[in-house]
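The structures come next, written out as structure tokens.
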Structure I
Amino acid sequence: MLFLILGILFLSFLLQFILVAGFVRRLKLWNQPLLKDVDCPEAVVVLCLRGGDPFLSKCIGGLLTQDYPNYEVLFMVDHREDPAMSILKKVFAESKFDRYRIEVLDSPLTTCSLKCSSLVQAVEGLPLSIEIMALLDADTVPHTTWLRELATALEPSHVGASTGNRWYIPTLCNHGSMIRYVWNAAAIVQMYWYEIAWGGTLAIKIDSLKKAGILDRWRTAYGEDTMIRNELSGIGQKVVFVPSLMMINREECSAASFQTWVRRQLLSARLYHPFWFLVVAHGLSSVALVIWVLLSSLLLLIRGAPWSSGSLLLALFVYQICLTAMLPWIENAVCDIAKARGEDVSWPRRPNWLLANGYAWLTQWTYSYALTYCLFMRGFTWRGIDYEVRGPWSIKMLGYRPYKSKSRSPDESLHSI
């Protein structure tokens with residue numbers, strides 16, 4: 001039994017090492033030639049807004065300074081009295097940028113999420129000259145060549161969509177933010193290998209969107225991004241990951257808000273991704289392996305084999321340390337990309353090595369709980385709106401109400417909403 005468990009621990013680490021190594025290698029190849037002005041297709045950037053996110057002003061500012069010859073920005077605001085509206089007015093009062101439109105969501109569909117409803121309205125109102133549509137979230141702060149990088153990746157005919165991903169460098173480093181940081185580091189490796197698109201930085205060809213029937217899918221969907229891989233594959237196209245679009249996120253979150261947030265991330269994979277069973281298998285097996293080792297170690301101790309028991313515990317400790325050691329390996333590759341853009345990638349309050357390993361252990365168990373909970377989810381709440389989940393294409397909004405801002409303490413000013 002001792003050698004069997006040691007062998008499984010080694011194989012488990014080896015598999016994860018290979019996946020991380022492949023992802024890091026892809027990140028190292030981030031610097032690619034970009035489209036020239038004459039080759040850039042006409043584009044629209046759509047930002048759906050509900051609530052005043054902590055970094056919304058910086059997000060808008062980045063959109064207004066894109067090094068792209070022919071684009072406009074469409075702000076889809078949830079309600080005319082939404083807190084985001086005052087932020088928009090303030091930014092544009094100080095800007096000369098005029099290639100933008102602000103639309104209010106007219107009649108929210110009850111058969112999908114508010115974000116999908118906003119995207120349907122946005123696409124239906126686009127001029128015929130628009131060739132690509134880029135999406136981002138309000139917590140994404142785009143750099144100058146953000147849109148050009150997305151458009152460049154879309155140039156091959158077999159590519160229908162291009163996407164980036166996020167990397168968290170929290171400002172205050174509270175418990176929830178650190179758990180999300182560790183979880184995300186593991187999640188983006190899976191997203192890369194499973195070709196899962198990220199709506200925080202995503203572009204899609206309008207022609208591909210229409211041919212694949214994605215617009216009709218959005219009318220009855222929970223999320224806009226995870227489904228895209230499957231829908232595009234139906235017309236012989238794919239989603240490509242753009243390593244130069246690893247976006248730094250400095251928002252904070254509490255431990256409680258992490259749970260609700262990560263459940264929504266997992267629900268999207270459960271509903272729309274064909275490799276969901278692998279996500280479940282990986283998440284639950286990692287915890288099951290730890291439990292198995294601990295129980296086996298206890299059993300060996302009871303049977304009078306303290307050396308074997310101690311060897312198992314030592315092997316488990318080394319296994320966990322080795323897994324955690326891959327985290328800075330990924331981070332260094334991501335930070336090299338961000339530093340080349342001139343971004344600050346320093347940690348204001350980086351935890352010490354021992355605490356970081358403790359968060360890795362805690363994340364493993366927290367994620368396992370969220371994953372188990374997600375298997376039985378039949379509803380969720382997203383920015384104050386309750387939804388019922390009957391199936392991938394059967395989502396029901398249980399009532400609409402405008403977003404209401406909550407008073408925040410100074411320490412909560414950077415928290416996700």
Structure II
Amino acid sequence: MNVLHVPYCYYPDPVGGTEVYVASLARAQRARGLDVTIAAPGSQNASYTHDGVAIHRFGTSSSVDLETLYGGGDSEAAGNFSKILECTRPDVVHLHAFTSGVSVQLANAVREQGVPLVFTYHTPTVTCLRGTLMRWGKEVCDGEMQTSRCARCRLQSMGASMTASWILGGLPESCGALAGKAGLSGGFWTAFRATELVGRRHSAARRLLLSQADHIVAVCEWVRDVLLANGVPPEKITLSRQGLPYPVSAAEAGPREKLPVRFAFLGRLDAVKGVHLLIDAFALAPQLHATLDVFSVVQTADAGSVRARLIKKAENDSRIRFLQPMDATEVVERLRCYDALLVPSQWLESGPLVVYEAFAAGIPVVGSAVGGIAELVRDGENGILVPMGSAGAWERAITRLVEEPALLEKLKDSPKPIRTADDIAADTDQIYAKVTRR
């Protein structure tokens with residue numbers, strides 16, 4: 001079987017968890033005898049090989065308007081992708097993103113060729129324009145796409161006052177459509193068009209989920225709940241959690257010194273990842289005998305600025321270090337040198353993969369009590385769950401582990417669930433067989 005995976009971006013560009021997932025799944029599928037090719041948006045058309053896999057980058061438009069961004073997607077990207085589709089002639093196309101570059105137009109090209117289409121829902125951005133599935137940035141949303149409700153939340157996330165968000169988010173979509181036809185955009189006019197633009201996005205998302213995709217992979221339970229809330233039939237959904245990129249078995253953590261207790265954070269330096277809460281938590285306990293190593297991934301210029309601000313914020317605390325990201329192949333081994341992993345996410349994670357990496361290293365996870373983290377971490381058994389958004393709560397959880405060594409040892413010794421890319425490949429084997437009738 002010939003499979004074409006389509007993520008948001010790909011190596012050698014800076015990548016995130018989705019691209020690590022795709023790379024490890026491709027490796028596992030090749031080991032199972034499948035032919036795998038990867039196509040991803042890029043600044044221009046290009047072809048090369050990475051890790052033994054043929055990679056095709058399809059060029060995207062240098063600029064996109066609001067209609068393209070929120071609606072049907074980038075025509076130039078879809079046209080360039082169609083050429084890759086004709087060249088590779090896959091038996092299955094597997095999408096891992098939903099953006100202006102990987103859009104309903106691209107999905108249309110797949111359908112026109114009569115090729116089955118599988119979609120994996122990796123992040124809240126698929127159905128949530130705020131990108132976090134946190135209503136008003138404070139509470140978990142049920143995920144149902146409702147134009148006015150979502151428009152108001154989106155406007156508030158962009159800096160509009162609550163009053164302005166409620167008024168503009170209540171306008172009929174036709175008002176925004178008239179402004180769009182008049183060529184009005186930018187600043188106030190973009191906000192004025194909020195319901196129209198959100199409606200466009202919802203229409204595109206429903207088109208992909210309900211009619212274009214033959215099957216959808218939900219990487220955690222909350223994703224499945226969101227899909228069901230938006231009308232996706234349950235028989236069209238398979239729950240297949242993320243897994244480690246390589247085979248590994250649970251192991252004991254490395255030898256532990258009495259003090260300090262060593263904590264680690266791995267991930268992007270984005271506000272939704274919550275590193276600022278950890279810095280604030282350490283500041284609330286200046287005498288606490290613990291250390292925090294932040295292994296930060298910087299993917300954008302904005303992330304570089306965030307990193308600089310966080311380093312400045314922590315510059316007077318010698319217990320906190322900012323280090324270069326770990327290589328994916330060494331994460332488990334290096335985590336064995338720590339006592340616990342901290343995952344203070346401020347949005348609904350769909351994994352995250354780093355939780356499995358910590359479990360494989362034999363260390364517990366202290367994580368936010370929401371989303372995929374709460375689905376994997378059993379409070380008091382293999383980790384600790386912390387109320388989201390509170391630096392004080394994080395200070396109490398960290399202090400508890402430092403001052404209760406018996407609890408830390410108990411959490412380390414507990415059984416921890418582990419999945420690998422081979423488990424995901426086994427799940428996708430069944431999905432591909434179903435959509436191709438093989």
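Taken together, the values in this text are just the output of simple stated rules run on the coordinates, not laboratory data. Since the model is a prediction, treat every value here as computed from it, not as a measurement. Cβ atoms are built from the backbone, for glycine too; each structure is taken alone.
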With FRET efficiency 1/(1 + (r/R0)^6) of positions 43 and 83 (r between Cβ atoms, R0 = 25 Å, to 0.05) derived from the coordinates and found to be 0.35, which of I, II does the value describe? I
Given a computed value of 14 for relative contact order in percent (Cα under 8 Å, 6 or more apart), which structure among I, II does it belong to? II
If distance in nm of label points 7 Å out along Cα→Cβ at positions 75 and 139 is computed to be 4.3, which of I, II is the source? II
When distance in nm of label points 7 Å out along Cα→Cβ at positions 195 and 307 is compared over structures I, II, which one is greatest? I
For the read-out FRET efficiency 1/(1 + (r/R0)^6) of positions 3 and 355 (r between Cβ atoms, R0 = 30 Å, to 0.05), a value of 0.35 was computed from one structure; give its label from I, II. I
Of the structures labelled I, II, one was used to calculate distance in nm of label points 7 Å out along Cα→Cβ at positions 131 and 315, giving 2.7. Name it. II
With helix-only ellipticity at 222 nm (-39500 (n - 2.57) for each DSSP H run of 4 or more, over all residues; to 500) derived from the coordinates and found to be -12000, which of I, II does the value describe? II
Which structure, out of I, II, was Rg and Dmax of the Cα atoms in Å calculated from, if the result is 22.3, 78? I
Between structures I, II, where is mean count of other Cβ atoms within 10 Å over residues 323-330 highest? I
